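Laboratory data are not the source of any read-out in this text; all were calculated from the coordinates shown. Please read these numbers as outputs of a predicted model, since none were measured by experiment. Cβ atoms are built from the backbone, for glycine too; each structure is taken alone.
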Structure 1
């Protein structure tokens, strides 16, 4: 494991939908994003942190978005797309990748808070640019290829009480 020192500049990119569904499925609980952000930063210099979120027509998630902002996490908001036949889609993968590439010139490490294996090519691209890439997720719902590709994988299941909100 590489040593993390205070001088390292870090960006934390959170795939909120991925973490939300993992916590709900595995623990019937919700994620404590403050603790996850602290884990990602690990006493280093935080440059930016983004949470990629989906807004529904009802707007019921507004208080959650406000809570993220109050933690110092910038929210990237996209409206849920609804198609004929009831199919719904809310996907931030491309937006997260663009932000990671755009910010990669000014950081030493990028922390991806997701278990989505679609991000393996991004991890490899960033590593080829000399960026350290760390992944935070629940191991049981994370892609094994993503875990292998990362410079470091931090498993939220090692201490679920710390990273989940009390019921």
Structure 2
């Protein structure tokens, strides 16, 4: 009669450590690419929100035969609560800064004001946003830098 050996097969500590090291290397390569993917998403969300708010301004203009009164940074313009969800306006934009409406030299604008609190973006970053949205030049087109730390979608030209 032949005897069968009952052996227990298991991983050794060295084999487990090798697998952990390989997984760590893979995570180090993959995670940064996911982290960088969030910034274009934030930029796109900002542009989408700005377009939605611009449509709300135009609806307001048609209903009232005038643009909403310009507000302080972060303040919801009167009458907007019927056209947008006020929670989308209040607080920070997806890229930092606060939403704002403004009468500029160029006309009525809606955009972002980086007021020194929270995350602030520079011209280089906002040029990237402009390349997605407009002409890639903050001094021309419908999306412009109107003054220091203020970037607006110009809804009409005077």
One of 1, 2 was used to calculate relative contact order in percent (Cα under 8 Å, 6 or more apart), giving 27; which?
1
Can you tell which of 1, 2 yields 1.4 when distance in nm of label points 7 Å out along Cα→Cβ at positions 11 and 27 is derived from it?
2
Can you say which of 1, 2 returns 17.1 when mean count of other Cβ atoms within 10 Å over residues 19-26 is computed?
1
If semi-axes √(5λ) of the Cα gyration tensor in Å is computed to be 25, 18, 16, which of 1, 2 is the source?
1
Value -10000, calculated as helix-only ellipticity at 222 nm (-39500 (n - 2.57) for each DSSP H run of 4 or more, over all residues; to 500) from one of 1, 2, is from structure 1
